[in-house]
Structure I
Amino acid sequence: MVFVQERKSKGVIYLYLDKSIRIGKRVYKISRFLGKKSDVSKEKIEKEKKKFALEVDKRIVSLLVVEAKRKYSLEFPLTLDEIQKIEEMNLKYREIKKSLNKKDWADIKKRFVANFVFESNALEGNSLTLRNFSDIIFENKLAGTADLREVYDAKNSYAVFSKLFNSRKEISESFIINLHKEIMKNIDERVGYKNIPNIILGRKMNLTEPKEVPREMKKLLKWYNDNKEKIYPLELAFKFHHKFEKIHPFADGNGRVGRMLLNYILIKNRYYPIIIRKTHRNNYLKALEAADNSRFIPLIRFSLEKAKETYRKFFEVYYQYL
């Protein structure tokens, strides 16, 4: 929030606009001189506040980029220019959250969760149309031809991701196993880690053998905890997602759980979540396949594209109405 401050010098009162911001562990103060209190009208203060807010936003983004450069190990294509674009979008996303009343923000969250879940489930072959999906989630209506598995798939995933949006729990094995259990409720009784090998159709890769899953999941979580303060959040989320999908710890539901965890990492780091659409399935799988062979540039490039696209196609319209 921008504050109007009075400062007295040699008997004269002067007005300033002040804004304090925290970046990491550091607090920065930004000020703008308005003039003598006797010369500054209320209209001028309001006008200057708007200009000052734009200056503050630019300053915040610059500081966030400097902080990212200092804190994270950055490699192409995650350049400072790209980070600046993501930070600008994320700052606007956070302003949307802060500025809207609770009911409006709740409506936006519902719409986002529905879009994310619809696309995520469609990536796994769920054939519900968006209209069918909306009827099931928001109206509790069931089309006569709807497959019950797909209905539970929609309901479960929507309920689970809605809770994740507001959760602050740490990511652990029990957290991930419970997440999977809730998603697969009334769909598949095989909860917990897989007992037989699984195969992904259309993707050439060696998945983790069942007996190795507990060990590999512990290694994944150790990697996450070792790197969550060292790797830029967008890169961290997508690399975690890739490692999780390569393990494929469950008999079913790995893609849905993996994409929720990807977004949960972003949300925990105060970044906006993203949507990977069914229409981008081929590029998504190619990026994961490249990462299977330790080529991470396509995966990070894909993450940047989806982050920008999600903001522009979903969140930007709300920012324009602030």
Structure II
Amino acid sequence: MTIRSVLGRYPLVRSARDGMIRLRARLTGFLLSRFEFPRQPATQAVRTIYQVMLGRDPDPVGMRDWGGAMASGQLTRQEVALVVRASEEFQNDVRFSSRLLGHSIHLGRQQFIRSLPAGRRILDLGGTHLAKAEGAMVALGYPYPFEELVIVDLPSDERHALYRSGDSLREVQSRLGPVRYRYHSMTDLSGFDDESFDLVYSGQSIEHVTPEDGGLVLKQVARLLRPGGYLALDTPNGRVTRLQQDEFIDPDHKVEYRREELEAKFAEAGLEVVEAKGLNYAGRSLAAGRFDADEVAGNAGVYAAAEDCYILCFVGRKPPLAG
């Protein structure tokens, strides 16, 4: 019996064969667009960039300008992709969906970390990065060279299962300077000298201890900071997260502060809030008394209206010496 006769007699076999052909065609198209991109003609490369980054075909002006720049060698394919990345359309109209909320927040945290003041000696509370030995601050884009960055984090077996990554690191040489690890609770910073740090960062960590322990941490940070030194902190905003769900948004959270509660914590520790901003603006859904994950994810970045954002980003300062 020939293959053709089998296909003619058994519709299910024919349907399966047709499905495999369609799948192969889709895979071929994907592989061509992924691995042959550097060899595509300029016009096809522009079309690929627009489809991937903007979700549309290029307009005539874009095709003319960027296709011509590629064809002439004025710009490489990667440079054209970077031009599109810098465009208003990509920045403002290509929005994260609710399924990518965590990635949207991650983008804003990188922007916040790049905005922090320079410090010669830095303390990062809870700053382990699950994939990068240099820690979260360096990995997320802190831009300034330092003399020392000290990361304090719990021993791995004392962390929630979500955050276990080992605790064997002791010192790593990053592109900005040496990173040293110490494994203990951030509620005990007695091992550090008074006024020994220019900058302390607490990224998504203060919510993992009780409000009482959080107040203790901030008072110890005030002791460790040099006069005029800074504490930078980001944490979920309870005003928004309580609309998202009744329980905490992370099983390891002990508290999720509102803006006024966090400001009170800073004041009690003797730290002046010099910058209060937020990540992922949620103003429209807050006004309606509901949580809209697509709005929150779509509004990636840093905003001035801290109380209306999903994440609070504070920078506090220890008062400088008089005179």
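A short reminder: the numbers here are calculations on the coordinates, not readings from a lab. Bear in mind the structure is a predicted one, so any value in this text is a computation, not a measurement. Cβ atoms are built from the backbone, for glycine too; each structure is taken alone.
See the values below:
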quantity	calculated
Structure from which 28, 51, 17, 4, 0 was derived, P(r) over Cα pairs in 20 Å bins from 0, in percent, options I, II	I
Highest-scoring label, criterion being FRET efficiency 1/(1 + (r/R0)^6) of positions 154 and 306 (r between Cβ atoms, R0 = 30 Å, to 0.05), among I, II	I
Given 17 for percent of Cα pairs over 25 Å apart, for residues 106-225 alone, calculated: source structure among I, II	II
helix-only ellipticity at 222 nm (-39500 (n - 2.57) for each DSSP H run of 4 or more, over all residues; to 500) derived as -18500 - corresponding label from I, II	I
Structure responsible for 19.1, with mean count of other Cβ atoms within 10 Å over residues 82-89 calculated and labels I, II on offer	I
Computed 13, 33, 23, 22, 9, 0 for P(r) over Cα pairs in 10 Å bins from 0, in percent, for residues 42-137 alone - originating structure among I, II	II
